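Taken together, the values in this text are just the output of simple stated rules run on the coordinates, not laboratory data. The shown structure was predicted, so the numbers you read here are calculated from the model rather than taken from an experiment. Cβ atoms are built from the backbone, for glycine too; each structure is taken alone.
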Structure I
Amino acid sequence: MSKAFRDALTGISGILVTPYDENGEVAPARLAPIVDKVVGAGVHMPVVNGNTGEFYALTIDEACIMAKAVVELVDGRAPVLGGVGRGVRDACRLAGESVKAGVSGLMIHQPPDPFAAPRGIVDYVKAVADVAEDTPIVLYLRNDAIGTATIAELCAIETVAGVKWATPNPLKLAEAIEASRPGVVWVGGLAEVWAPVFYAVGARGFTSGLINIWPERSVAIHNALEAGDYTRARELIGEMKPFEAIRAEELNGTNVTGVKAALRALGHDCGATRPPSAWPLSASQEERLRAFMRASNLL
């Protein structure tokens, strides 16, 4: 893992949306002004094919298109992390295509298969790692029930560079850090709101969907955390909590909806979200979103 990649991983992993055109087809060109704003604000690592990018709503062909397009849009200004996942053959195919497109690293989504075994997940990650060869791998861990021993085994895979910890259990995170190979970067995977808690037990950096509309705020929160100013970080996070509250409604079904609705309000129409995500926001949700954006001087 290069120092540049490691440094970016300890920063903000900005999860980009996937834009659609009027016919519902992927339209990566619509992402250009958003990418420019994100990179210009200092977001350390743009991420394509993450959850805010509606990864599970895309076909593998569409995900390949988005990986190639985002690398081209970023144009070397920052490392790009490409999400891969679903069935092992799909994950391996997307990994190969993403590496060919020029991503700096791969983020492996934790398999949502209802019959995924802990040792099977190890085999899954090893299969992707074999295809990726020396490309750094970041594990996206959304369920720590696989156990600390399995997490440590995953981290022992030579090219695993980091773990995005997306389970609200900081004590398990601390346990996993202690049990795993030194040198792995542990990233807060539940965005800004959880970042201070995860920092306190050893994580560095965090994921963010907020960067699509307000990257400057994400960067300010990161700067405060890196300076050890938790009071300032909490203040900054408190001011963006109304937005995260909207995104968490309907069983998190408005997570991407809130981001795309805010982008539309800013004049960056990235289309609707695909089902089963909720679209559009309800009248009440839209009213609260606009109030948040006005209070934050985003409109």
Structure II
Amino acid sequence: MPSLKDLKNRIASVKSTRKITKAMQMVAAAKLRRAQEAAELARPYAERFAAVMGQLAASVGDSDTAPKLLAGTGSDQTHLLVVMTAERGLCGGFNANIAKLARQRAEELRRQGKAVKILTVGKKGRDALRREWSDAFVGHIDLSEVKRLGYGDAQRVAKDVLDRFEAGEFDVATIFFSRFENVVSQVPTATQVIPADFEAPEEGEAATLYDYEPGEEEILADLLPKGVATQIFSALLENGASEQGARMTAMDNATRNAGEMIDKLTIEYNRSRQAAITNELIEIISGAEAL
């Protein structure tokens, strides 16, 4: 049974931990507001950009002049998985869920006889996949020094992916991130970025005729690399909001658990103290009776 001093030290230690988790929860809540606003503001642009690109891609179709980023290499033998996670932990299952989705996709591709290559963005994803898939790693992009995500960070990731595609290192590229729904819900998501996969335009949009100058192929050739960067930037913003939401929830749970532990330890401390006092009284009374 722990002594009174041990219990007192444990209570003080848990109280210190509770102060830290409470502070981290408040910091995450403040960062979440900015990150959520950035992610939500980026969605209309990304959706409209994808709609325009979808119209252009539908007008080009499968012609021989279609850009390589749209038509692909003609093969799907080699897949590049771009796993985007956080640089820091203490955010519940946020990083683990993204890594789990990427791991499932990699295992599925291996069973189909496909070659898998992994590019990590954020060290937590690299750490989660290193043990089983280190032989598939082809690169890592460190964003730990970035204070606030910008489009330049997305361009940096996109340039790495596009350079590898131009070098013929892979046929299909898929990004893995977590889409922000709300504070308690972040959905791990996989999106194919190369070759570009756009949703078919709606019936009304498909019927609209546009004259493009220059031609659709030239416009697509110029916009498709920007489209890859836009998708990656949107995913990074979604990840940023999801990370802060998951951290806020995790720290709130940790704070409440610390409070419950303090209550239990306090009760145990009081019982032990009462038992010690009772024993001292019994000894005093027994000694007095003996005299």
For structures I, II, calculate distance in nm of label points 7 Å out along Cα→Cβ at positions 114 and 274 and state which one comes out highest. II
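So if we calculate distance in nm of label points 7 Å out along Cα→Cβ at positions 154 and 258 for every structure here (I, II), which label has the highest result?
When distance in nm of label points 7 Å out along Cα→Cβ at positions 154 and 258 is computed for each of I, II, structure II gives the biggest number.
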helix-only ellipticity at 222 nm (-39500 (n - 2.57) for each DSSP H run of 4 or more, over all residues; to 500) was computed and gave -15000; which structure, I, II, did it come from? I
The value 1.46 for Cα Rg over 2.2 N^0.38 Å was derived from one model only; which of I, II is it? II
Between structures I, II, where is FRET efficiency 1/(1 + (r/R0)^6) of positions 34 and 106 (r between Cβ atoms, R0 = 35 Å, to 0.05) highest? I
Of the structures I, II, report the one carrying the highest value of relative contact order in percent (Cα under 8 Å, 6 or more apart). II
Supply the structure label, taken from I, II, corresponding to distance in nm of label points 7 Å out along Cα→Cβ at positions 82 and 242 with the calculated value 1.5. II
Rank structures I, II by FRET efficiency 1/(1 + (r/R0)^6) of positions 26 and 178 (r between Cβ atoms, R0 = 35 Å, to 0.05) and report only the one at the top, that is, the highest. II
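Of the structures labelled I, II, one was used to calculate Rg and Dmax of the Cα atoms in Å, for residues 50-97 alone, giving 10.7, 32. Name it.
I
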Given that distance in nm of label points 7 Å out along Cα→Cβ at positions 2 and 266, derived from a single structure, equals 2.8, which label among I, II identifies that structure? I
